[in-house]
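Asker: Multiple structures follow.
Every number in this text was worked out from the coordinates using simple rules, so none of it is lab data. All of these numbers come straight from a predicted model, not from anything done at the bench. Cβ atoms are built from the backbone, for glycine too; each structure is taken alone.
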Structure P
Amino acid sequence: MNNFFSQPLLRIPLIASAITGGLAILYFLTLYTFGIEAVLYVRSLRPLDFGFYLIAMIATTWYYRKYAGRGMLHLWEGLTICYVINTVAALLTAWFIYLFITQIDPGVFTHYLADLRQFQVSDKAAFIKQFGEEAFLKQLAKTEATQPSDLIWDELLKRTLLTVFPALIISLIFRKQDYSVINP
């Protein structure tokens, strides 16, 4: 087991993802401390801390290529680095938010649900026009049934969707392979 975590392709992104998750948590706490509704973080300000993720992915991919890869980086290594950073940091952030809204300030989650309901009702006409009345009622029922633990999967899913193209672009930019193996 010790040998598994000593591999730079896992160890380096794990360290970077812990730092990234910590920065995202500090961002959340800063917003909360300054009185900016934490519910806004959960709903609309979340993409703003994705900058931490992007910086970590770029810096870690560069660092891995320079020091661990000795100037070389395969596409799959870059993708692995980006997705390890994204997944671990998103899980750390999501679990912190879950613990925050269940243990420290449950009112944040209540306010989040009320805000979400208000948004759905304000957009009712457009939603019904596109999907129908029955779909709207199902959506409202789904909102009512939302539990704090659902935010964990929501965070992970949205981060993963946000990461698809940046991870590919970062991996392609830093990709450098030794082609002497193919052309002796």
Structure Q
Amino acid sequence: MSPTNGRMEKAIADFKSARERFELYEKFYLSVRGDARRYLESESNTYKIALRKIQALILPGIGKICPVCETQCCRLDDPEISIYIACTVGGFGLKDYLLARCNAIWPDPRYENAVKNLCPFWNSGCSLPTDCRSFLCIQFFCDKLKKNLDMRAVTESLGKLRTILDSFSIGKCMA
């Protein structure tokens, strides 16, 4: 077996586990009620405001760089790109999933993308609303993009987003 086949087999196995976890995230989200739901909605609003601020900083660069880029950064396993998302669906952990998913309508994940080595939310670009992206994805910038962004401002905004994630309590969503 070639190393490339081994990497792809690992990516597919990781993705299978990620899909199961992602489906559990959705079940948990749908079960949040009452005060727990109000807490989630309040925290989600704060998170999405911060996401929109970051997007305002990065979308002009993305619009300029990404459509003409020859390298696909939303790949699950590529040794030439330093992002590995096969162990997640869309790069989400439970906290950012809950915050991004809250009161939002998302497209169905395109799970068939996994066999093509792509993110399930890839469809000629990210199919998620701009304020519903994962923290993993929102903080990944290729060298070309970094050169076209005010990375000081982006880093400051990412720090604020990280603070929101760190202070978010999953326990309060279980009350």
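Asker: Among the shown structures P, Q, from which was the value 2.7 of distance in nm of label points 7 Å out along Cα→Cβ at positions 64 and 88 calculated?
Answerer: Label of the source structure: Q.
Asker: While we're looking at this one, here's another question. Thinking of P, Q, which structure, once Cα extents along the principal axes in Å is computed, gives back 51, 38, 24?
Answerer: Only structure Q yields this read-out.
Asker: Using distance in nm of label points 7 Å out along Cα→Cβ at positions 120 and 152 as the calculated read-out, with 2.2 as its value, let me know the right label among P, Q.
Answerer: Corresponding structure: P.
Asker: Which one of P, Q has helix-only ellipticity at 222 nm (-39500 (n - 2.57) for each DSSP H run of 4 or more, over all residues; to 500), as calculated from the coordinates, equal to -18000?
Answerer: Going through each structure in turn, the value belongs to Q.
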